[in-house]
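Visitor: Next up: some structures, all given as structure tokens.
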Structure 1
Amino acid sequence: MCISLFGKDVLSKDAGECAICLEELQQGDTIARLPCLCIYHKGCIDEWFEVNRSCPEHPSD
């Protein structure tokens with residue numbers, strides 16, 4: 001179960017789409033990486049973890 005952040009960083013290159021807000025992950029965005037290695041906007045995953053306890057893309061982990 002991915003319930004903690006693995007790391008917080010600033011994205012160095014575009015990396016697809018945030019599965020929470022569905023906006024592009026762009027160079028310079030503040031992101032959070034989970035133990036499952038999924039990445040999201042930091043603000044998006046912080047809000048997600050206020051009501052959920054698993055990764056949006058790996059809910060059974």
Structure 2
Amino acid sequence: MYVKLHQNARTTPAVRREIQASSLSASQLAARYGIGKATALKWKKRDSIEDLSHTPHTFN
């Protein structure tokens with residue numbers, strides 16, 4: 001799948017793979033990659049390195 005990342009993206013697919021494979025804590029990963037603890041935890045828990053859909057899930 002083609003992934004288009006913006007210039008300042010901190011969590012590239014390679015970084016996401018490293019986060020998922022790491023045995024470090026979420027706090028340590030956040031400090032290492034310059035991301036928030038919640039973001040590190042999110043990628044650590046996910047099965048995939050792909051982004052989720054950004055389309056609206058409800059119609060107005």
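Here, each number is a calculation from the coordinates, and none is a lab measurement. Remember, predicted model here, so these are calculated numbers, not experimental data.
Visitor: Consider the structures 1, 2: one of them gives -12000 for helix-only ellipticity at 222 nm (-39500 (n - 2.57) for each DSSP H run of 4 or more, over all residues; to 500) as calculated from the coordinates. Say which.
Guide: The correct label is 2.
Visitor: Given a value of 10.6, 31 for Rg and Dmax of the Cα atoms in Å, calculated from one of 1, 2, which structure does it belong to?
Guide: This value belongs to structure 1.
Visitor: 1, 2: which one has relative contact order in percent (Cα under 8 Å, 6 or more apart), as calculated, at 38?
Guide: 1
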